[in-house]
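We did not get these values from a lab; they are worked out from the coordinates using the rules stated. Owing to the predicted nature of the structure, the values given are computational and were not obtained by experimental measurement. Cβ atoms are built from the backbone, for glycine too; each structure is taken alone.
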Structure 1
Amino acid sequence: MNHKFSIYQIKESVLEKEPMKAFAGHDEVIEMFGHGPCLDDYECLCSGSIEGDNTEKILEDLFYIFNCRRPEDFTGHSLSTGDIVELDEEFWYCDSFGWKQI
């Protein structure tokens, strides 16, 4: 089955004001800022499609691709804690360990 995905990373302008948001786990963001991640703080750096039948496996595959086999045209940093993946119109936060649906 084919799935649409987008990768979002925090905007540089947000990091200039709130550098603690960089690479923070989901619970850390809530503790520091009183709310979860806000998509307005992010920019979409890549969109595409990926094959798969299991959401968890697809997310792990995307993590591997954007860390170990990053596409040459991808301008962001390696997929890391604090990044967001949209998969079939659902949003997933890359947490310190695993993924958290937001």
Structure 2
Amino acid sequence: MKREKFIEVIEVLKNKSENISKLYALKIDMIDYDEPYSIVISTLLEEVYGKEGNDWIEWYCWENDFGKGTLKAYNSEEKPIAYSPDSLWELVEELRKEM
């Protein structure tokens, strides 16, 4: 996937997540509506980037709040990875090439 398209996908996921959180704060639970789409998106990303690549995408998005969380990840040379949509794309593209 081209860098620009990947970053666009991450931004759409981020906006969707923020909107779902706002609705939940208003006591509107969208999980039954949102979950099937999340499964489809995850399945497609795994098809493109493999299990390991999709695991990194999910880590960045959901476990590290789209890079705003406190979690940090480093490669074997102790350089930071997956700290922005751009660096996440670089990581998953490398993993895709190794598939």
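Could you tell me which structure in 1, 2 was used to calculate log10 I(q)/I(0) by the Debye sum over Cα atoms at q = 0.11, 0.24 Å⁻¹ as -0.34, -1.37? Here the read-out was taken from 2. So helix-only ellipticity at 222 nm (-39500 (n - 2.57) for each DSSP H run of 4 or more, over all residues; to 500), computed for just one structure, reads -22500; which one of 1, 2 is that? Structure of origin is 2. Which structure, out of 1, 2, was relative contact order in percent (Cα under 8 Å, 6 or more apart) derived from, given a value of 38? Derived from 1, not from the others. When distance in nm of label points 7 Å out along Cα→Cβ at positions 11 and 91 is computed for each of 1, 2, the one that comes out at 1.4 is 1. Sorting 1, 2 by mean count of other Cβ atoms within 10 Å over residues 3-10 from high to low puts 1 first, with the largest value. Taking 0.30 as the value of FRET efficiency 1/(1 + (r/R0)^6) of positions 27 and 75 (r between Cβ atoms, R0 = 25 Å, to 0.05) derived from one of the structures shown (1, 2), identify that structure. Checking each candidate, the match is 1.
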